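Q: There are structures below to look over.
What follows is calculated from the coordinates using simple rules that are stated; it is not laboratory data. Fair warning: this is a prediction, and the values are worked out from it, not measured in the lab. Cβ atoms are built from the backbone, for glycine too; each structure is taken alone.
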Structure 1
Amino acid sequence: MFCDSKPLTLFCFPCAGASATTYIRWRKRLPDWINVEPVELPGRGSRITERLIDDYETLVDRLSDELSGALPANYAFFGHSMGALLAYGCAHRLRDRRERSARALLLACCAAPTRRNEERLARLQTDDALLEELKKMNGTPVDVFEHPELLRMTLDLLGADVRICASFRPFDRAPLDVGLHVFGGLDDEIEEERLAAWSIETSAAATLEMFDGGHFFIRDRESDFLAKLRNLLRGFAPFAERESRRAFS
């Protein structure tokens, strides 16, 4: 059961190769009216003993099962890269189940379903290709590359996540009726036009904002990004700033 004691719960879905710990620090950096709820995926972090799931529909079904029936009255989804696809899928699945909708869908560094680069995913089928990808994206701690066992675990996890992304297929469903806010890095290989194409996935308002930095600008430009996130979410939590007792830093 998820905490429902704050005006807004923000469910955060991790990128490929990552775990829920990515978002733990946000609990201290966002105001106390936001309940940051990192979503842990099977086979990593606190769920390390569970079998990895490497199929998109299967994973979305599992996550939706876990969310269904326990959703707070007021919540939003955030997803980074692969996490954006998972947040998007869960939003559709929960709508199919007639669960309460998210107040907003916030997606970073993920091409729209109609503008995905399938050829790139097809190339990431070997350890060498995955290792090169890790180094290129510059989001993996240097220590990982210096410890063979840790690197092996990282490559196995990333390989499973690449298969998740490769198994995704665009939905033949009506657009979501939820505000959709997309973010990108100016130096990321996902071009602005591929991010802007998310706008057709909702019948509500859609926005796009670009930040300095690459694929991991949410980490490298964390203060700027979280300030934007706070301002967007404030509209869904009445009297939020007045109730907040912790200064945003």
Structure 2
Amino acid sequence: MSNVHVTGAARGIGQAIALRLAQDGHRVAVSDLESMRGALEDTRNELPEVAAGGHVALTGDVSDPASVRALVHDTAQQLGSLDVMVANAGIAQTKALLDVSPEEYDQVHRVNGRGVFLCYTEAARQMIAQGTGGKIIGAASIAAHKGFPLLGVYCSSKFAVRALTQAAAQEWAPHGITVNAYCPGIVETSMWEQIDADLGAINHVGKGESMAAMAAGITLGRVSTGADVAKLVSYLAGPDSDYMTGQSVLVDGGMLFI
């Protein structure tokens, strides 16, 4: 099995991904912001032990180059290598485009765009140096395939992840590195609870109504869980996806058909 790093793993989708990959038998390094250390340690402690050794918890900021460099270095040093990088960390923003300041735009892209870029490139450098290939996996979204009102800046950052994934897949294929992204729809996480609250405040509707309205269009009839998304990441991290690269795969229960 592989040595894996999952960013933004203190809660939500990242936590579910880390749990699933540990269940698959991988050794996992989980990371998040220093302010999330307590929750991150809880995530690490929930991971089932694997025969090859234990898991590690690291703190860092994916938008900071030195921090990402340290996360990759420490993962490779403590686990022995970095074979799979899951660039999961991200933030949301719910706001009309005419109300978004340049600073607010930059904040979203600093985490969702720059953060994925840094995780991709630092992981690739480590994998190339190791000489054994690897798998790089990024967090995109249905918002990487379609722009949504009041989520315009978030959508633009996820379109960036999709483009970056395609370019990186082509550049790093000669090194045996595949690059793919997962694209969730509506997920039962604290991020979506905040999106629902923000949309409710803008549209003057009650708690849960905005999410219910968006979820009404899901073909499978329910919103997803982190575990639903983690199943796709499990495939992308494993050998069955060896002939797949440059793809941003929808896992949305049937919201978009592209």
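Q: Which structure, out of 1, 2, was helix-only ellipticity at 222 nm (-39500 (n - 2.57) for each DSSP H run of 4 or more, over all residues; to 500) calculated from, if the result is -11000?
A: Here the read-out was taken from 1.
Q: Who wins on FRET efficiency 1/(1 + (r/R0)^6) of positions 207 and 231 (r between Cβ atoms, R0 = 25 Å, to 0.05) among 1, 2, i.e. which is largest?
A: Of structures 1, 2, the maximum of FRET efficiency 1/(1 + (r/R0)^6) of positions 207 and 231 (r between Cβ atoms, R0 = 25 Å, to 0.05) occurs in 1.
Q: Given a value of 21.1 for mean count of other Cβ atoms within 10 Å over residues 55-62, point me to the structure among 1, 2 it was derived from.
A: 2
Q: Can you tell which of 1, 2 yields 0.15 when FRET efficiency 1/(1 + (r/R0)^6) of positions 23 and 199 (r between Cβ atoms, R0 = 25 Å, to 0.05) is derived from it?
A: 2
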